[in-house]
Every structure is written in C-alpha cells, then in structure tokens.
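Taken together, the values in this text are just the output of simple stated rules run on the coordinates, not laboratory data. As the structure is a computational prediction, the values presented were derived from the model and not from experiment. Cβ atoms are built from the backbone, for glycine too; each structure is taken alone.
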Structure P
Amino acid sequence: MATSTAAAGRDAEGPVSHRARKITLLLLTATYFFSYMDRQILSILLEAIKADLQLDDAQLGYLSGIAFALFYATLGIPIASLADRKSRKNIISIALALWSGMTALCGLAQNFTQLLLARIGVGIGEAGSSPPSHSMIADLYPANERAGALAIYSLGITLGAFAGTFFGGSITHYFDWRTAFLVVGLPGIVLAILVRLFAVEPPRGMSDAVMAASDDTPSILDGARALMKNRAAVHLVAGVTITSLIGYGLTLWSPAYLIRNFGLNELDVAISYAPVVAVAGVVGTVGGGKLADYLATRFGLYAQSNMIAILKLGAFPFLLLFYYLTDVYLAVAAYFVALLLQTCYLGPTFALIQSLAPLRMRSVWAAISLFIINLIGLGIGPTLVGVISVEYQAAFAMNDAESLRWSLFTLALATPWACFHYWRAAIWLKKDGAAGED
C-alpha cells in the first residue's frame, strides 16, 4: 500500500491544486442543487397535478415518495460499488444527464402511470450522484475540514428546494405544471457536460494519512458488515434516517399545506415561503458545518453529534407550531426558526460517516447510508403523510386541509427519536476515540 502524508493532499502543489479542489466542490454542489431542485419541484406542483389528473393524497404520496425512492435508494449501492473502482466524476456526469432528461419528461405525462414512470426514471438517474460525490469530497478535504466542505455541498438541498419551489410555483402560475418540469429539467444536461470537463478525480485517500491501494476493493457485503460493527455509525445512520423521514415528509407536503390551509396560491408560496426556507436553510447548514468543524477541533468528533442532538431538540417546538398556528405569518416565522436550528445536521452527519469509513469503503458506506436514509426517509416519509391524511379524512370526517395539517403534525412528533440516536452516537464516538467500533 502506497503512503502519503495528509499534508500533500492539502497543499496547492499536491495531487489536486487548491483552485481545482474549489472548482470540483462547486460543481458537485451545483449537481446536488439540480438533484434536489428536480426532486423538490413536485412539492409545489402537487395541488395543480392533483386537480389536472384527478388524484388523491395517497397517489400524490406515492409519486413524492416510494416511486422515486425505491429505485433511487436501491441502485445507489451497486453504483457506489462501481464508483469505488471507476471514475466518480464520469458516473456523476452520466447520472445528471439521465435524471435531468427524465424530469423534463414528467411534463409530458398524461396520467398517473406515465408520471409515475417518469418519476422512477428521475430516481434511477439520481442514484448515481450522492455516493460518489461524498467519496470525492472526503478525498479532497481532511477530516477536520470535511464537515464544512460537506455542509457547502449540502447547500444543494436548501438552494435546490428553494429553486424547485420558486421556479415551479412561478412557472405554474404563469403557464402550467408541465412547462415547469420542462424548464427545470433541461438545463441539467448542460451542467453534466461541465462536470465531465472540469471536475477533477482526486486520488483515493488523498486527504488522509495513508493513501488507498488501487486493488483489493471490498465488496458491498464487506462494507455493510463493517458499518454494522461500528456502533457510532449505526446510531448516526439511525438518527439521519429518522430525521430524513420527518424532513422529506414535511418538506414535500408543506407547500400544499400552505395552499390548502391558508388560501395561498403557487406564486404566493414561491415568493414568500420559498425565500424564508432558503435563508434559514443556508444559514443553518453553513453555520452548522462551521460550528461542527470548530467543535471537532476543540473537543473531538463526538461533539458534532451532540451539537446536532441539542439543536434539533431546540427546533422541535417551533416545528410543531408551524402546523398548529392558524396565522400564516406566525406559522412561517416558527418554521424559519425550526429550519435555522435543525438543518445543522447535514454536513456533520455525512462527514462523520465518511470519517468513520475505511478508505476503500467510502462510496459504499455512503451508498449504504443513503440507501437506508432514502428508502425509509424519502420513500416512506412523503408516502406516509399522504396515507395518514386519507385515513384521518375517513376516521375523523376531516376535510383535506385539516387532515393534511394533523398528518404533518403527527410526523413531526418523531423528532426526539432522532435526537436520541445522535446522543448515543456521540457517546460511542467519545468512548472509542471516533473509531466507534466494538
């Protein structure tokens, strides 16, 4: 196994220059932006699609959740295994072109089945993005800078959600939901070319004390066994999965909630709600990453997990208020505070998982984590909201506005469960000196 110092990976004259590292992180963040924009745009279009295609909340939940997540999560693992052996930037570029084209095709759907198949296509394409991106960033940045770098990357979620809601709502208001899918989907193909031309493929293990060997790549089963033996990693994956279950469910349905319960239209949501979410998300995500890097340097990696547990617990009452208050201004203000605190988890969680993973298992660990997160969080979260809403209508004779309100409130109640797992992860990280193994 060839060796190299961590400093070589950080030096501008080393394997990857400082400028190239920044360009690559920017391109990966832009890719994640398009990924989440193409995923999130459906949320602002749900009411228009419901009316046009005559769907119920359960069908909307399937489109938002399991139809996308089943393929997105499942295919992520074999693609990540390939990314541990082949060019990661090429895989990302091909995946980006595929899901962008499928997003545009959503605008041509004439019924539920056609839209379902197009959404499955988006999920298949997006499966090739996050695991190799996590692996590349982990190789570009050393452990004490990784949370900040992955927090920057995670801005793709916040900014993508804003763009999907803003452009989707605005275009739908002035044109229709089909045009919105076309306008948002097609530019991603251009970005795919830029990623292929200008992103750099870092040497594996470049930012760690030891460079990874070029052969003897572990299997997916080896990666799963190694992850399951690591108690800190297990609790981190559990915490982020429950967080994603709540987050995806609430995020995908919140625009519909505002439209139904407060009488807003798509343009209202685009110009008022979307910017509030974007500001809170950017400040929370970047601030959380920077604070996490400071805490890791000052106290050790375990402090990052404790930080997430504390801030998410602080966000909990404000999250409940969003779905309880009947004044739209107070409700959105409460949601702003909740997002400001709870979005801290993104960069630190994935940085901790990458720091715990063996060098040759980084893409596989990312894929296994994302498989669980997305199958349960993205797959079940939005679907569960729709199903519960329909059940509340039947059981309590609620209208669709009130049933959606209490469905979202019910899901938000799971937040302390996620906090528990982050607290337990911190205990094992501290006990084992960030190794987390038995």
Structure Q
Amino acid sequence: MTRAATTASAARLATPATRSRPPDSVIRHHPGRPRRVAVISLHTSPLAQPGTGDAGGMNVYVVETARRMAQRGVQVEIFTRATSSDLPPVAELAPGVLVRHVTAGPYGGLGKEDLPSQLCAFTAGVLRDEARHEPGWYDVVHSHYWLSGQVGWLVRDRWGVPLVHTAHTLAKVKNASLAAGDRPEPLSRVVGEEQVVAEADRLVTSTQAETDDLVTAYGACPDRIRTIAPGVDLRTFTPDADRDAARAALGIGPDDVALAFVGRIQPLKAPDVLLRAAAALLGRRPGLRGRLVVLVVGGPSGSGLAEPESLVSLARELGIADVVRFLPPRAGDELARVYRAADAVAVPSHSESFGLVALEAQACGTPVVAAAVGGLPTAVAHDRSGLLVHDHDPGHWADALARVACDPAERQRLAAGAVEHATMFSWERTADALLATYAEASRAQARDRTRGVAV
C-alpha cells in the first residue's frame, strides 16, 4: 500500500448520506461568511506526510486552515488527485473537512511535470462531483499552486463563484535563484501562472515580498492581492517540554551541539549548505567532532529524486558521515521533538515563499539560521529570533551556526526571541483572514453582477 493510501486509511470515510459537519458547539453564524468552500490541491494530497515527494508546507497550510475554518462552521471540501486505487472516493480529514479523491490519469507514477496532461480529466471529475449536489453548493473556490489554479479558473466560471488563488511558489522567482545543477521551471508553468494571476478574483500571498513579485513579475493588480501570513500550531509546537528528554530520545547527549535541517531533500531547499557548513565548522574546531550532531529530517523530492542518495554521498565526501544522521519525515509531536532537541535549525533554501519550518522551530524555542530569501526575513526576525545569511557560502553559514549553537548565552537570548516572534503567527488568524477574503470576493462579484459587469 502506498504512503498516501496508508495515511488515508486512518481517516474516517464519509458518504453523501453521512456528510460531515462540525459539532453544533463550534458553529457560529456570520453574515457574508461562506457556507462551503471548495479547496483544490491537485498535485499533492492533504493526507500525505510533509517532507517527502511533493508534500511540504503547502500541505500543512491546506490542512491547518481547513481545520480552523471548519471550527468556525464553514464546511471545507478538498479536491486532490487519487494516487492509489486503495484510496476511498471521500475521506474525512476532520469534522467539517472532507477530502475528495479525483481519478485523473494513472495512479502514482506522475511527477508535477506530467500533471498538466491530466488537467482536463481532473476538472471533469471535480465538475462531476459538484453536479451531484443542488446548484450553488459551493460559495467560493480556493486553489493552491498553479495547476490547481488552472482547474479553479474553469470551475469558477461554471459555478459562478469567486476564485481565490494561492501560488505558494512562483516559477519566475524560482528560476531567478536556482541552485547549482537544478532544473529551471518550464515555460508552460510560467504561462499557466500568468493565466491564473490574470483570472483570479483574489490572490493570497504570504508576505509583502511575494506580493511585490506578483506585481512586478506577473503584472498582477495590487487591488486584488491580499497578504495573509501563514501560521503555526502553537499547541503542538511549544517550548515547554523537557529539552533534555527530547535530545535523549534522539540519542543526542546533553553537551552535544545539534544542528537540524527539516524538509524535502532537493536542491531548492539546499540541505547541502548545512553539510558543507558543518564540515567548515569542524575544520575550524576539530575538537567539536565528538560532540557535533547534524540531523537531516526528510525525504527526496522534486529534482532530488534523480539522485536520492546524493546527500549521503556528499556527507562521505566531506568526511562528516560520522556526525550526520538521516531521519525519515515526521509530524506533530515527533517533529516538535526534533526542533526542541536542536541547538539551531537551518533553513538554507534558495527560494522560499514563507518557510513554515522556521516558524515551527521558533515556536519550540529553537533559534533559526535562514537564508535571507523570499518570505524568510518575515518568518525569522534577524538577531532577535535567529540569524539571516545573505548568501550560501559555507563559511558564512558556519559563522552563523557557531554563533547560535556554540554560545549558550547567545542561544538563550535568541531562543527567548524565537518564542516571542512565533506567537505573532497563528492558524486561527490565517483562517479568519481567508474567510474575510472569501466574503470580500463574494461581495465584489455580487456588485459586478448588479452592475452588469461580466464575471
């Protein structure tokens, strides 16, 4: 059974006769708030484990915002491509949140570059599901990533509801800062993104930097963009657990210096930068070898699938295989344990729309050393919750990591700032802002219809 199938089997099944709804105790009625939201996440399922394949921060975003919207009495139905014949047509992710598996193309075996050929089949499946309901079943459609935006654009016109789109990553931005040897995003994606940007009723960005990219690189209308920061689960990612116990559970001694990378292993995320920095650090401080632990938590993804053992080979080439530990992806309390056990978490991405890993680590009281790209300067408060590095030079990264992880007083200062900074972000705030954006888009569409403007 595939990973997605295994995960989905743990979800409760739902049928039209037993349609999920939130408990009455959490339903609150708000004029203008949508009753039902159709979320489109074509290329990756919200049931998949983040950290490998195509599952990452976007999956966390979709799941967490859907849960919070459902807690506010809004039903959420997430459409994703079925990747296994074992998956049920409908699974309940949480009370009020359904995941609909749409058959489009062969099960599994399709990378993102192959999925444009299945857009028609996927769109037909979404329309077929909606046709089983009375007209006006959904009040808004929210698409995530450009492939979903292509579908959202078509169903928006068919259903007569607003389209809200979140890009998460942008081809032009990624291509402007490629890692060495990484493949550029194809022209077909660039054109597809331009089309979705032109068609969406509202575009949701995570930071002002992403808003600026949409305006300057894609010609987006600023009036249609809403900047809404992602959040962090402040109940799961907390600093109040026993840090020594977390380190012991991972085989890390109380006096060890632990550095961690969490995420998909691919050139874009640049885990190699952490390994090269660790090698540089040992070159400067040979006595540290007996105490240094480098954790790499995640699995191959994207172009990293072409050489899934490349990072293991790099550790051997650098002569640090003895201090590097590769761990499979994990979530929830197990992931929080990794963050708490680390002295510093590295986020060396070449491009990052926001960087949820940085926020989760800081919420656990662990300072972050991050690349000063994309949304990371928002996710990390430089010299208050962590440090920002303005290039990918291993020596500069070794300097920053040593300052955080090898100086107890400095680490303690940044750890306090990390917790304070993370509390500024919550999924509740994100969900409320999204619901306000949906309502705003619906009102604007209604006004246009009244005025006779084509929508």
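Hey, distance in nm of label points 7 Å out along Cα→Cβ at positions 142 and 374 derived from one of P, Q reads 3.2; which structure? Clearly, the read-out refers to P.
To test your reading of the models, identify which of P, Q gives -26000 for helix-only ellipticity at 222 nm (-39500 (n - 2.57) for each DSSP H run of 4 or more, over all residues; to 500) when calculated. Here the read-out was taken from P.
With respect to relative contact order in percent (Cα under 8 Å, 6 or more apart), the largest value across structures P, Q is given by P. When FRET efficiency 1/(1 + (r/R0)^6) of positions 102 and 350 (r between Cβ atoms, R0 = 25 Å, to 0.05) is calculated for each of structures P, Q, structure P gives the greatest result.
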